[in-house]
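Presented below are the structures under discussion, each in the form of structure tokens.
Read the figures in this text as sums done on the coordinates, not as results from a lab. What you see is a predicted model, and the numbers here were worked out from it, not measured in a lab.
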Structure I
Amino acid sequence: MAKLSDIIESYINRIIEMEKSDSIEIQRNILAQQFNCAPSQINYVLATRFSNDKGYIIESRRGGGGYVRIFKIKTNPNRHIEKILKDTIGDSLTKAQSESILKNLFNEKIINERELNIMLRVLSDRTLGKIYHEDRNMIRADLMKEMLLVLI
């Protein structure tokens with residue numbers, strides 16, 4: 001059975017597809033009522049499933065007439081990669097973060113399936129497993145940056 005976060009993400013994605021617009025506007029409280037959950041659950045989904053590295057920008061206003069606007073980023077591939085390099089990858093990158101970035105690049109058709117699989121393998125814990133845990137995430141960030149620079 002799907003988790004509530006997955007269901008909310010799917011619902012928001014369907015709205016984005018149906019609207020065929022650069023952005024959608026939703027009300028956090030109404031969405032929370034619809035899914036019988038706390039507004040913080042909606043915040044969690046927005047923060048983890050609709051982040052910059054996944055190709056989205058979130059704008060929100062809290063309060064009675066509050067709203068959340070979700071913008072789907074439409075840029076050329078090089079600018080998208082440059083934004084990831086500048087805003088998303090710091091000195092350290094977890095396996096989950098790297099997978100999220102690469103899956104977004106694949107979904108946006110910036111990389112193909114073969115490139116996705118190669119990059120996932122290079123950044124995997126299996127490949128980096130013999131390196132001390134904290135150093136592993138620093139090396140993963142450096143490797144990701146180098147691979148993305150090759151794509152530009």
Structure II
Amino acid sequence: MANTFLTKEGYAKLQEELDYLRGTRRSEIADRLREAAFGEDLVENAEYEAAKNEQAFIEGRIKDLEGLLATARIIESPKKAEAIQLGSKVVIQESGSKKSEEYFLVGPAEAQPVEGKISNESPLGKALMGHKAGDQVEVHAPDGSFKVKILEIA
């Protein structure tokens with residue numbers, strides 16, 4: 001099984017979710033199943049079916065989280081690295097734009113582009129990896145290619 005690259009914060013967040021699902025959510029679903037099963041015809045009980053489906057989803061998520069955490073490798077933010085790597089914060093500017101954007105390179109399990117956390121496996125993340133401040137990089141994305149300039153590695 002491949003390593004899962006996570007920041008310390010990302011690891012803690014996933015561990016917290018796993019603990020919540022194992023404890024609180026499992027207990028809540030068990031209660032829902034007991035209530036739905038009490039005195040009803042289980043074949044035609046929509047609430048029972050919904051609870052069973054939710055239970056299956058939660059158990060699947062627990063299994064996924066256990067796998068992610070079991071293979072986790074913690075990435076540290078590099079101390080003023082010369083080249084972009086996992087854990088780097090980068091400031092880039094797309095060609096033709098006056099606005100710069102800041103991103104934090106993380107593993108796929110932690111990526112949240114809306115929050116500025118991009119995966120090292122995303123088109124932009126792949127293109128940036130290993131490059132230095134001042135480099136012009138071509139990004140090959142599903143919607144087409146574009147160029148960005150790396151302004152800073154923070």
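Structure notes:
- Per relative contact order in percent (Cα under 8 Å, 6 or more apart), the highest-valued of structures I, II: II
- Rg/Rh (Cα atoms, Kirkwood Rh) from the coordinates reads 1.18; which among I, II: II
- Structure responsible for -17500, with helix-only ellipticity at 222 nm (-39500 (n - 2.57) for each DSSP H run of 4 or more, over all residues; to 500) calculated and labels I, II on offer: I
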